[in-house]
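What follows is a set of structures to go through.
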Structure P
Amino acid sequence: MDARWIGFGEIEIDGRRYDHDVVVDAGRARKRRKHASKARREEFGHTPLTAAEDLPWGGRRLVVGTGAHGSLPVTADVFTEGERRGVEVVTVTTPEALALLRDLEPGDVHAVLHVTC
């Protein structure tokens, strides 16, 4: 998959630029719908990634790009759900996540990518 860090607040996936959080499910990119996690925003000072969201659990590994500086909180329930499903949850900064995705075939990509902080 062609995935690049453009700069703070912008990434590119297969030639298309995104300035918002992105979910990639088997190579298909879509906007992250974080409404289900907003209830926990006050607890973290930032809307975290929670298992209540529609996460791409279809592969063996879920890559979570936690932003330019790694500031996206990922709640424990994401790791618990990953373990229950037999999915390894990998959390790294978004530039690192994009580098991991470049080595994969699009159908093998399951990721949540935070494009700021």
Structure Q
Amino acid sequence: MAKIMINNTSGKDNVERASLSVVVGKTALASGQEAILLLTIEGVWIATKGYSDSLQAKGFDTLGKLLSDFVAAGGEVWVCGACAKPRDITDQNLIPGAKIVGAAMAVEAMVNGAATLSF
């Protein structure tokens, strides 16, 4: 089993880009791979409670549903700690299955062979 780490930097500013990052993660999980969604910059907002529930790119489920399905399928949602801090986002603000991580975790995943893709 391989591991893929998908970096998403978008939120309301580009719902299609944010949705595609989750769809790629769900596709990786469906094909038997491990998947991590790494949220950075404005992308950290999509893991906060209620933020993604009504965001919907044309042709996709709501971003909230995509995320909950991703987590239910075993995907990991990592929220960049350095990005969350200036936005006053804490663990208490996050959807179930999301966690705030430091850069060392992302680096460790890459060093250990995770393929990466950015949106």
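Brief remarks follow.
- Structure (P, Q) behind the derived value 30 of percent of Cα pairs over 19 Å apart, for residues 34-89 alone: Q
- Set P, Q, criterion mean count of other Cβ atoms within 10 Å over residues 58-65: the highest-scoring structure is P.
- Identity of the structure behind -9500 (criterion: helix-only ellipticity at 222 nm (-39500 (n - 2.57) for each DSSP H run of 4 or more, over all residues; to 500), calculated), options P, Q: Q
- Identity of the structure behind 2.6 (criterion: distance in nm of label points 7 Å out along Cα→Cβ at positions 66 and 82, calculated), options P, Q: Q
Bear in mind that the values in this text are calculations on the coordinates, not laboratory data. In this text, all values refer to a predicted model and were calculated from it rather than measured experimentally. Cβ atoms are built from the backbone, for glycine too; each structure is taken alone.
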